[in-house]
Structure 1
Amino acid sequence: MKRDITSGTGQFEGKFLVAMPSMLSSFFAQTIIYVCAHNEEGAMGFVVNKVRGMTFGDLVEQTDVFSENAMPRIPTSVAHVPVGHGGPVDEHRGFVLHSADYCGDSTIPISESVFLTSTTQVLRMIAKGEGPDRCAISLGYSGWGPGQLESEMLDNSWLTLDADPAIVFDQDHETKYARLLRAAGIDTAHFVADCGHA
C-alpha cells in the first residue's frame, strides 16, 4: 500500500538518501542509504556503499548459520562477495536486500524489485547456491527515531534520489557514491552543503 506523502511519513521509503558534504566527519560521510521503512515511529535503511572488511564466506564461517558438520561448499560466486556495513545499529545482525526471485516466511517487499529478509534461512540458501539471483548482504542497519530523519532533512544533511536497484546490488562499493551523483546529473565539484533536495 502506498503511503500518503503529504502525511510527512512514508515519503522516503524505497528512496536513496545521499550524504551531503556536511557529513564528512561522521560514519555517514559519502554514504548512500536505501530506505526500507519510514513512518511515524521513525525510519530504517541500509548503507549500500560501505563494507565491513569481510566476505560472505567469512560471515558463514564465523556464525552458527550451519552446524559444523553441515557446512556446504560455498560457490565461489558468492563466497567472495563483500559483506556490507549497513549501519551502526544492531551490527551483529545480518540483513539481505535481494531480488524478487526469493521469498521466505519473513521476506518484506520494499519495492517491485527489492525485498528484505533477515533470517538465517536466506543466508543458508545463498551459501548453498540456492538463494536470490541478486543480493546485498549487510551487518547492521541505519535507524532514526520519530521525526529524526525529517529533522536531518531540514538541516540539509541528505539529498533524496529515486533508488536504482542496480546500485543497491552493485558490488563496486568504492565508486557508487560518485557514479550515483554523476548519473543524477550532479557535478561533485559543485555538490555543496547548501544544495536543495531532489
Structure 2
Amino acid sequence: MTVKANAAEGSLAGQLLIAMPGMPDPRFEKTVVYMCAHSNDGAMGLVINRALEAITFPALLEQLGIEPATPEVERIRVLSGGPVETGRGFVLHSRDYRRESTVMVGRGVALTATIDILRSIADGSGPRRHVMALGYAGWGPGQLDSEIRANGWLNVEADDDLVFDADIASKWDRAMAKIGIDPRMLSDTAGNA
C-alpha cells in the first residue's frame, strides 16, 4: 500500500481511532489505531496497543542481518499494526528522523517503512521516539466512514504520549479518558434520534 497523508478537511490522518466497546471484529477489540492516511480512496492506520509476543525486535534485526550497536533494542516491542500485510514493517516516529521515504503524517509524527530506519534504530542514530509495527489496518473507499457511522469507532486528536508510550496495556483506557468518556457508559448499538 502506498501511504499518502491527506490534509483534506474531514481526514482522520494524524488522529487516533478508538474501537468502541461493542466492536464486532475481534481483531480490533479495544484497539487504538494511529491514522496514517484517510481520503476518498480509503484509509490506513497502525494499531498502537497490541504487542506481538512471538517476535522480538532483536530477533527481527537478526533475521534481517542487522547487528544492534545499542542495548536499547532489547526494550523495543514489535506491535501488531493490523491484519493487512502482516510481514511488512512500519515505524511511526518523531520528526527528528527524516529520509526520502519518510512521510510526515500528523503533528510531530512521521512514518517510515524501509529497512534503513531499522538500521538507524539499531545503531542508535534513529528517531528519538518510535513505534515498530508489522502489518497495518486498511479500509477501502468509504469503508471506515461506514464503520464510524455504525458506531464502531470514536476518534480523538493524537498526542505523542499516547502514540509512543511503552505502556500499551493502558492506551485504550487513556484514549477513552482523553475524550472524557467512561467506556462503561457507552452503548454498542447505533441509534437515531
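Throughout, read-outs are computed from the coordinates displayed, never taken from laboratory work. Given the structure is predicted, the values throughout are model-derived calculations rather than measurements. Cβ atoms are built from the backbone, for glycine too; each structure is taken alone.
To which of 1, 2 does the computed value 0.70 (FRET efficiency 1/(1 + (r/R0)^6) of positions 76 and 92 (r between Cβ atoms, R0 = 30 Å, to 0.05)) belong? Answer by label: 1. Here distance in nm of label points 7 Å out along Cα→Cβ at positions 60 and 164 has been calculated and equals 3.1, so which of 1, 2 was it run on? Clearly, the read-out refers to 1.
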